[in-house]
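Taken together, the values in this text are just the output of simple stated rules run on the coordinates, not laboratory data. Given the structure is predicted, the values throughout are model-derived calculations rather than measurements. Cβ atoms are built from the backbone, for glycine too; each structure is taken alone.
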Structure P
Amino acid sequence: MKIVRITATYVVIVALGALFVIPLLWMLTVSLSRPEEVAQPGIRLLPASLRFSNYSTALTLMPFGSYALNTIKVTALAMLGGVLSSAMAAYAFARLRAPGKNAFFVLVLSTVMLPGMVTQIPTFIIVKNLGWYDSLLPLIVPAWFGNAFYIFLLRQFFLTIPGDLEDAARIDGCGTWRIFWQIMLPLSKPALTAVAVFSFVAHWNDFMTPLIYLNSVNKRTLALGLATFSDVWGVDIVSLMAASTTVILPVLVIFFLAQKYFVQGIVMTGLKS
């Protein structure tokens, strides 16, 4: 019975893994195929011939270097701001004492249930009045005010750290900021890595925000630049898949490099409430 249960578990895992791998494999196959092969009926998971020139063609159809630089700038600054601001807010909710702290935390969590479409128009009006329209600021600055989901994850992790460490540090004369910076953050590398990965993927793949706030072609990000492969005549599917494969590679690399800390951070955030 135990062997059957283990076998069934592995079969389910493999089946679920295939659901995620097959679309990526199809994208890679199309990116290496000839247009006439893609136009044929049916789905092929292996190309008849490898055509690596599709990548050079796709990357020359749009200013890839300029778009990549904008995306790296937005992703790096937004990720840095999101991790720092969320960590500070999470530390305050987890460790500091203040009247109404729990009520404020519930209020912060309630914003997770608020659809993004509800705040799009008010946010656009604010950005327009600040003179930030058609700049990278609307893509970067909001991240420096924290993210409710990241705050929740980090707060749960901070609660797992023994309070004796904080008490000992205060006896030695450490203030709140020094405890946060020199004790809490170094001990929270798994949770911080998980939040950083979440933030990186969200900002690297963000399409809607650049679409709303960016108008100039030279300020576009990679996600928005992929839309250039679609026009009134249709979609250049081969070039689109080649460019998409190139854009998704940094996400895969970052995830695999940070996989150990990412999984550890997600698991340990639920140990204590």
Structure Q
Amino acid sequence: MRRLIINADDLGSGSERDRGIFQSFSEGIVTSASLLANGPSFASAAAAARQSDLPLGVHLNLADGLPLCGAIHGLCTASESFPGKTELRRFLSGATIDAAPLYRELAAQIERVLDAGIVPDHLDTHQHFSLFPVATTIILTLATDYAIPALRLPVPVEPPNADPGGELGKEMNLYRRLAPAFAATVRASGLATPAGLFGMPILNRLNLQNLGDTLRSIPEGTWELMVHPGYPDGDSFFSGAERQEELLALTSPIIATELRRCGITPITFRELACGS
């Protein structure tokens, strides 16, 4: 049996990204999405998700935009915004970190989603910051406190020789180094998770060819494929031409046929949790 959650990240990051995500759900193979509680288009995205019955998780965020609870000392910039992924990772690698303000901010993000009338079926993290041990502990606590039944498991499934060079290659090295300890901790918690995450080495390169190759490589088991469809949206760093290419692949009839041919059953995190 091959089961696959096809989750679109960054819902709420902008109207054009959101439009692409909803299209990839209604016309393509996407089964769920992750909502940015501090995203600029959060309110309209949440309303549209309720109307379309798009299954949602919370895309917990400490990297980009403004925090909901005010600046976090040692993490946020002078303008009180989150500092970007590089500075976030440096912060989370520190020897002594006060977890309380991080918990408070991430709890506020979950509560904003709940207040919008959405019951999230999973948690995942923007830029995979959950892999850092201090963040892992906080997120497991949040999942328990808010009765959220499932988590993303950002353990790369593709072999290391599939990793690209450059900055993404360096990030893949980081993910591969942190993932085993994260996976062991999460599995011991009893929360539902897929067996691993496809799509990490082909970030921004999920075109028709790469998507088809990925589907054909999926083994038996239950997995997640992380995707980022959308339309170009001005200067937003959440957007770009590569997002539209991904949207075209996810809504292609060729890919829908390939999914069936490979014997893959598309599912959601809620189905995963119910079956665990």
Label whose coordinates, when percent of Cα pairs over 32 Å apart is calculated, return 42 (choices P, Q): P
Ranking P, Q by distance in nm of label points 7 Å out along Cα→Cβ at positions 12 and 44, the structure that comes out highest: P
Distance in nm of label points 7 Å out along Cα→Cβ at positions 20 and 228 from the coordinates reads 0.9; which among P, Q: Q
Origin of the value 4.0, where distance in nm of label points 7 Å out along Cα→Cβ at positions 164 and 204 was derived from one of P, Q: P
Read-out helix-only ellipticity at 222 nm (-39500 (n - 2.57) for each DSSP H run of 4 or more, over all residues; to 500), computed value -13500, structure in P, Q: Q
Highest-scoring label, criterion being mean count of other Cβ atoms within 10 Å over residues 28-35, among P, Q: Q
Origin of the derived value 27 (relative contact order in percent (Cα under 8 Å, 6 or more apart); candidates P, Q): Q
Which of P, Q yields 0.50 [FRET efficiency 1/(1 + (r/R0)^6) of positions 124 and 252 (r between Cβ atoms, R0 = 25 Å, to 0.05), calculated]: Q
At a computed 0.90 (FRET efficiency 1/(1 + (r/R0)^6) of positions 68 and 212 (r between Cβ atoms, R0 = 30 Å, to 0.05)), which of P, Q: P
